[in-house]
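Chemist: What follows is a set of structures for review.
Every read-out reported here was derived from the displayed coordinates using simple, explicitly stated rules and does not represent laboratory data. On a predicted model such as this, the values are computed, not experimentally measured, just so you know. Cβ atoms are built from the backbone, for glycine too; each structure is taken alone.
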Structure I
Amino acid sequence: MRFDITHVTDYRYEQPASEAYAEARLTPPERPTQRTLSHRIEFSPEAPLTGYTDYFGNPAVFYSVIKRHPRLTVTNRLSVETSPPVLPGDALDLTVGEARQIFSSVATEVFDHLRGTAAAPNGGEATKWGRKLLRSDLPLRDALAALNKEVHRDFKYTKGSTDVSTPLAAVWKTRRGVCQDFAHVMLSVLRTSGLPARYVCGYIETDAPEGSCRLVGSVATHAWVEVLVPGMEWVALDPTNNQWCGERHVAVSFGRDFADAAPLRGTFKGSGGQTMSVKVTMKRTA
């Protein structure tokens, strides 16, 4: 499949800002399942960009503007070609216990993707879920699918019910959230159970063609989970939509949680506040 994607983030200030600084992780990686045909990031007002690769391997750019401006707009434009993922069948046929034992022997290599974070802590409610859904005797494929389904079933997608500062404990209590909360819950259960996993930020198809279901969370950047399986391969699951990720998902950045993989973050200098709006369109072209 081929898609044209436009992602616009618009910051409007109550009073003109005198300076602004931003860090953008908006460059999709080349992967067996996705190939970038064209890509550019536009900042308005324009200013020089500095590129680098962060700790998790994400291409990033740093932007700084030192002049008065009432508004900052960041537009990410890309065309990408996707193909169906081929799941590592032999690895997924292993039991959870076998996978856990394999990763315990390479703990230093997977440490970053096993430890909890402030946004996705280990323990607590996740321990009970892991004991129920990620039992040692279950085939890894079945256990991951069951966890994905349970998060989708037990948590209600409610736009605006949380923000980036909402603790996961509150999400566990209310059973409401958005895609990043679904991903954080799933990460917490996986890591607590000894399975390495990472957060993925990306895009999903906006307008479903006839005969396809509309994916939840398609009007902004989306979040899902990748689990490391024996053989050191990543497999991707989308708990918000209860499915293994496929051609309609485009990965952009990775990390331990949202804070690591946030597509944009920054600060500005001014006398008032700001409002932010985000709009994403991902339209199939072939």
Structure II
Amino acid sequence: MPHAVTKDRVRLYYEEAGSGTPILFVHEFAGDYRSWEPQMRFFTRRHRCICYSARGYTPSDVPASSGAYTYEHFRDDAIAVLDHLQIEKAHIVGLSMGGYTTLQVGLRYPSRALSLTMAGAGSGSERWYTEQFRKASQETAAQFEKVGSVEVAKTYGRGPSRIPFAVKDPRGFAEFARMLSEHDAKGSANTMRNFQGGRPSIYDFEKDIRRIALPALIVVGDEDDRCIEPALFLKKTIAASGLAVFPKSGHAANLEEPALFNRTLADFISRVEGGMWPPRDPRSISPGP
């Protein structure tokens, strides 16, 4: 099985297919490398596509130390995968937790990205909600340790932002829930406790986000309540960004609406590679706060 090795010697399982400009897919907390299958099958027709399981998600290593699960570790792991594959630059595409990682790559390693796509990113970042989000993350981590992934998948996997997926595609949702139930409980607990529950709000990076010059696509479902305000924030603070809002959609945009997601992402990448995704023209910005 192919693995990339990180700076702290954690092995990350990855899969790749296709040829052309590279795309690196970074999964959400409730997903793993398999979450990107609809995109791997579509984009490999024109691109070299890579997906991987983050640390704590088998068949990648599950570090024993809880200190090995910070957002900085996950950010650097994305670069470790690119380094292992000798890829200088790639389009970075992330969902939720992976969207947060994608943003961090853009902040710390902008020279390694051709573009940034952040879908369902920033949950827990709203100032009024951050402490509640962190508390809930600690409680969910404890549940993983107490009852295991199979039981947590029945509750966390059916949170409000997941319901639109269950409603519109019961078969696809059942597959998603099954995969979540297969996750390593200890790895999930450590990820939830230290990455999800310990990461700063994206608003804490506002000054640096305003310096991002990379083309960016922001995707959010209109029924993914906790990600709508962060999506608007990212749109307003990244100069060369565009915002796509998917109707009647929740958190797992790439799985709920794979055709729409693929079409939106393909158009974005095509325009970036054609030099047609410029920063916003200041003349289009209305005066006011």
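Chemist: Once mean count of other Cβ atoms within 10 Å over residues 202-209 is calculated for all of I, II, which comes out largest?
Modeler: Looking at the calculated values, the largest one is I.
Chemist: Identify the structure, out of I, II, from whose coordinates distance in nm of label points 7 Å out along Cα→Cβ at positions 2 and 130 was calculated to give 4.5.
Modeler: Working through the options, I get structure I.
Chemist: One of I, II was used to calculate mean count of other Cβ atoms within 10 Å over residues 42-49, giving 13.2; which?
Modeler: I
Chemist: Still on this structure: Computing distance in nm of label points 7 Å out along Cα→Cβ at positions 58 and 186 for each of I, II, which one ends up highest?
Modeler: I
Chemist: Among I, II, considering only FRET efficiency 1/(1 + (r/R0)^6) of positions 106 and 162 (r between Cβ atoms, R0 = 35 Å, to 0.05), which has the greatest calculated value?
Modeler: The structure with the largest value is II.
Chemist: Here Rg and Dmax of the Cα atoms in Å was calculated and came to 17.6, 55; which of the structures I, II was it taken from?
Modeler: II
Chemist: Now, a different point. Given -6500 as the derived value for helix-only ellipticity at 222 nm (-39500 (n - 2.57) for each DSSP H run of 4 or more, over all residues; to 500), which of the supplied structures I, II does it correspond to?
Modeler: It was calculated from structure I.
Chemist: Continuing with the same structure: Matching task: 19 is the computed value of relative contact order in percent (Cα under 8 Å, 6 or more apart). Pick the structure from I, II.
Modeler: Corresponding structure: II.
Chemist: Rg and Dmax of the Cα atoms in Å, for residues 26-97 alone computed as 18.4, 59: which structure among I, II?
Modeler: For Rg and Dmax of the Cα atoms in Å, for residues 26-97 alone, the value 18.4, 59 is produced by structure I.
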